[in-house]
1. Kindly point out which one of I, II, III the value 1.09 was derived from, the read-out being Cα Rg over 2.2 N^0.38 Å.
2. Ranked on distance in nm of label points 7 Å out along Cα→Cβ at positions 101 and 125, which label among I, II, III comes first with the largest value?
3. Have a look at I, II, III and say which one yields 13.7, 39 for Rg and Dmax of the Cα atoms in Å, for residues 85-164 alone, as calculated.
Structure I
Amino acid sequence: MTLPLTKKHAFDMVFDSQRVFRLLLEAMSRPGNIVDIGEYAGRLAGEEPAFLAVAATLLDNEVSFNAGADRVLADEIAALTLARREELGAADFVFTRGEDDMRPVIEKVKCGTPADPHKSATVVVLTGAPEGTLTLRGPGIDDRRTVLAARAVGEAIELRDAQNYEYPQGIDLIFISRGGKLLAVPRLVKVVE
């Protein structure tokens, strides 16, 4: 008797990743707009399905990633995307939890060069529940936009801005909740009072 094959994930690597990509693009082009990828993340089995949905969308075997000391998450991302693991300072994508110390991550990730600003890292941060508001200003925002955000969002942006990157260098930040709510803060978007 032959048992039927079962799939670990119900996430469609073509169609679902296209939908997640469109939502990521919307979030990056309209900073402060919160998009919901929860439906697609729910189709992935693993420790952190929201992380996996972003990883499945952005990573492939030609880019590198770092998941810090989280071996389980790193193994899941590598198995799902075939991306290679890399040291923090050389990784193209960095996955970290908002409750972790963000300082070493923000200070060590690559920020590109003036000639090649695209060779910077994108940091994906898993956040908790919103705790306060932030007002954002920059490209893609008409004047200002106030958003409800977790503490880790403000901390990460503040640490990033303290690096005083030379334009057009910098790092892009993607914040995602366990439920799949996603907020993107590109490198030129700042927090204002």
Structure II
Amino acid sequence: MNLSMAIFYGSSTGNTELAAEKIKEQLGEFVEQMADVRDADPADLLNYDLIFFGVSTWNIGEMQDDWADFIPKMKALDLTGKKVAFFAMGDAEGYPYNFLDAMGELWGVVKELGTPELIGVWPTEGYTFDESQALYDENHFLGLGLDEDNEADLTEDRIHAWLVKVMQDAGLFEGV
């Protein structure tokens, strides 16, 4: 199976962009496009089989500004048949009551654009937070959670392990 892949992210401080770059670095030539949603065309999402969405949560559960501007432009898209995976930045110590909320908010929009398949659901084990709109169930996030402010030393390993899971979920290879 050969899937076309792209990464779309929004980044205010550069942390989400850095995570997107690390994902692209690990996936190499398989990523055909990496775009900041500030400059992206929403129609480009339709060109790929597997779409990575990168977002960060600001203040008390707010969506990153570039995504807030991009989301209304996505409304007419039909992502039926697409596989989607989310990675998000949050601050679990400073904002434990809305950790990764923007990921949940973004999935709420994306899941209404036809019937995309969510892959890369990630365990909450090893994270310390009180509440999150990014929960898939009581033991999993909708995607990869990263906390560059407090757990930067875990970012590389988390990205690598998550990408293995995403590729397995996408049917690209069996477990390692």
Structure III
Amino acid sequence: MEKQDAARYKIAAGLKTLVRSEPLDKITVKEITQAAGVSRQTFYRCFLDKYDLVNWYFKRLVDQSFQEMGVSLTLREGLLNKFRFIAAEQSFFSCAFGSDDANSLMRYDYEYIYNFYKDIITRKTGGTLDDDTSFLLEMYCRGSIEMTARWAVGGMKRSPEDMVELLIESMPARLELLLHDLG
């Protein structure tokens, strides 16, 4: 598995080089493999397509922050780590969040964060989400991901700290009650 992870990071580095000058939707797998110095076979052994690559890379960057949220990190600290990761890789994430593909990072990030919060709430309450809480969670996650994408694509004019404060401030009261004492 280590060899495959090394290949994945090498492929991600190739893509990171390309997104500095070209939109993700226009970059081909051939260009990625050439930039990374790997074969198409290696690429497809590691990823389904370029969007799977982007989502894998994003997941690696934010997993640790979110896995520690509710254990040793507060909601604020976990979100701040996520936004700092995105800011540190500005050209990559600006390009990735700019894609409208069906497998885009926006869609992936929404599913990831919705399920993450849903799991926390169901563990805390010991049951499934009621319809109203599910609605609020979906609305909040969709809005926060849309604003994250706008921030990334628009040049990240606000600091990660400002983004986190605004996202927490915009959280519906019912969700805040369920998520406030993380960490």
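1. Working: I: 1.02; II: 0.94; III: 1.09.
So the calculation was done on III.
2. Values: I: 1.6; II: 2.9; III: 3.6.
If we compare distance in nm of label points 7 Å out along Cα→Cβ at positions 101 and 125 over I, II, III, the biggest value is for III.
3. Working: I: 13.7, 39; II: 12.1, 37; III: 14.2, 41.
It was calculated from structure I.
Bear in mind these aren't lab numbers, they're just calculated from the coordinates by the rules spelled out. Here the structure is a predicted model, which means the values were calculated and not measured. Cβ atoms are built from the backbone, for glycine too; each structure is taken alone.
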